[in-house]
1. Which structure, out of P, Q, was P(r) over Cα pairs in 10 Å bins from 0, in percent calculated from, if the result is 4, 19, 29, 28, 16, 4, 0?
2. Work out the source of 20.0 here, i.e. which of P, Q gives that when mean count of other Cβ atoms within 10 Å over residues 150-157 is computed.
3. Looking at structures P, Q, which one was Cα extents along the principal axes in Å, for residues 246-413 alone calculated from, given that it came out as 52, 51, 34?
4. Supply the structure label, taken from P, Q, corresponding to FRET efficiency 1/(1 + (r/R0)^6) of positions 190 and 462 (r between Cβ atoms, R0 = 41 Å, to 0.05) with the calculated value 1.00.
5. Assuming -9000 is helix-only ellipticity at 222 nm (-39500 (n - 2.57) for each DSSP H run of 4 or more, over all residues; to 500) as calculated from a single structure, say which of P, Q it is.
Structure P
């Protein structure tokens, strides 16, 4: 069995992706289309390049693919749109399959695909899976119970909320109102920290009602409201409360604007309160404390980080992850085997040698010396990460012990000065920040820093005293892990880690892109597999 998982179709408006999973559930390859086309989020694209990349990376052909698993119930969507069904052959042609390749096509409902993308990877045999995003086929929030005791692993639906109750829509509308664009929820979350503690929320208002149990409703809960109508209603509500949209405001100065901070915090506080109430309700109802999160709203690390108890989010909770979830829904592995490093290697042999400049062999001690001297560099080595987080193979790195490094790195990246960074460490942050269960494995949870942590690592401390840590297994042998270990030997407990990309760009993929970004961002060094490039 060989399953090609994809995020594509009528409703796949962003984060188009593909993966290959074998019959045991092992993910052989996975990549998002944006990494190959260099178009951020690959809106409404086909995963043609991603599929070809996965097949090449896995060393197979289309004739080895037994199933194609789609992370949407596309026939249902086509019926709702009144356009009839697209034929399976048309889909295969669009994906680049040869005429004689005839894998079985299986459509997995979107929220089920999200749930399967996290539960088999989690450390739990039994858990409640919370899927929260903009929307699935009809729903915006789904709650499942996952069991992996005896027999075949299973998901049971516990509750769902309609699209009209979408927390994702609230964040999209707020991001648009701020002038950041609807897919900039991460930026809005970062800005919201400047307003933390203020008595601002949409929950328990005329607009957002919490009902005893597992439900909240927006604007009266009319399930017939569509996306455009809800966005218009939210835009009107935000403008009525905080004034007209910020479209002409300098986004680099939003953290100095009270209206912007208040609007961002009202959205963030609503999401945090809603998720906390939802999880508390189902923990009390089911007695199951273990919580898994998926869907775009699960990337809200501030919300999941503030919860208590055992919790887990995969490195791919966004829509790109439904490619893996759809494939796992077909295979049903009892315990999935996957690493976030599932993309192609940098392909250094394809880059022009004259672009390299000064080159020498990689040595972790040399890189540590450079970081201690306040140099800012990047790492491009091994297989690229699948998901929106750079976890060390496509990262910009710096020294987190000096406060000015936050501004310096943001300046090199062309990034807003109010956006935070996270630390990578092998010590699980002992004494530096509060425990966030398993959320630090893939840098998907915000942790409250201790006084010691804020004092030692000011460049990764956000304005609200939190950070988004990454816990590295000290047994790892990657260049990034060896750099972190070398810094720890020198008494620096972490390395500042952020994604290697420019403004509005996907994370870099190839050696050629890495060299170009290295020069454009005026970095001091670039670790390129086993070599180091300097200016």
Structure Q
């Protein structure tokens, strides 16, 4: 690809803000738009091109904003439409774009669309959601009467009984997040109108939450099929009926025509695709534990080195890198000590179900400590002051006690910090076309600890070598070409013949 003619997003780096935990401007303990405005210089200094804003729409907050009750407003918890307009202006003035998180697989059960749909089986909006009678041979409310056996992502069945009508509605996630029926063209028209409204306001695109679930595999008679039984459970997996369903491409192509086609401007829209393989998509977000704790080594000795090694591996790959807030500081998982400390609905539902099923509470706690979404949702660590400079009030979720050492203020002027390394990586993508556009070739595919690859474009070849372990390795025996190569960027000083634990090097051949 001609680097001069390459689309802007090939060189871009996206930074995700989870607003509830980013920065609180009014002392209520919850991050907000005012707080984001206060910290924009941090993003500008980092060098990112796009701010991805997790949901700030009005919401009952059953799932921290992913249960939207009004698509065309801002939740007072986070601010106002006027502040959103101010954020758009401030970002554009700094040469950055705003991508808003948008959830259109489901709404809140408090959304007017669902309130009307639920009001009567004869409602003109009844078919905007998935309503079904009990399974044949069962009465509403009986065990096993749910229309299918699918298990919800948040535990339990995906069907909730509406006592007034005796019918069930579908919710792949929490019962307060009913799924929209994308088979209904009226639903799609309403969604597209709303998306155009935001683009007209100056938003530069969307991150589409669980977008590959909008198409369900419907039988000719309108029914949905049971899924494969889950061992040890009375429920089944419905993945084959709602992941990448039969009309997904049709719906997305229609969305492009109706929302983006013919519109002036440069936009970025990306879809979350849960259920695809690791080889197809991997990123670090608010739905995953902290990268340095999950994939790296968050021990005091190796935390900085593994954080910068993982960052090098990600940012030197093809594709658009995404930085989740705090990742650039090496933030780690929170040391949860009790099940009662978790706030995430997924974690809470899982813990109740697991303990009720007889699992040891200590083992449940250990699993959640490692994998809970709350690990990525603790407040950003701005400085060493109480509450890490996030709020003057009581934070909605406890601040990690390691903020005294691991914070932005401590790293800002330190050239060896995780933050400084992220700056260099982002600058390298902007400066060298080979990083953004170069061909990828895997090296050492069978090595358990050293991950190596090349990127090549127009006669320039970079060799990237990352030691993902505590074990040193002899670089010359692994990759002889690396011995005389020029060091472009590394995460450790004094690079020699040995590839040290969690060392990463970018070399030009």
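Read-outs throughout are calculated quantities, based only on the coordinates presented, and are distinct from any laboratory measurement. Remember, it's a predicted structure, so these values are computed and weren't measured experimentally. Cβ atoms are built from the backbone, for glycine too; each structure is taken alone.
1. Values: P: 4, 19, 29, 28, 16, 4, 0; Q: 4, 17, 27, 26, 18, 7, 1, 0.
Going through each structure in turn, the value belongs to P.
2. On the way: P: 12.6; Q: 20.0.
The correct label is Q.
3. Structure of origin is Q.
4. Only one of P, Q returns 1.00 for FRET efficiency 1/(1 + (r/R0)^6) of positions 190 and 462 (r between Cβ atoms, R0 = 41 Å, to 0.05), namely P.
5. Numbers: P: -9000; Q: -7000.
Only one of P, Q returns -9000 for helix-only ellipticity at 222 nm (-39500 (n - 2.57) for each DSSP H run of 4 or more, over all residues; to 500), namely P.
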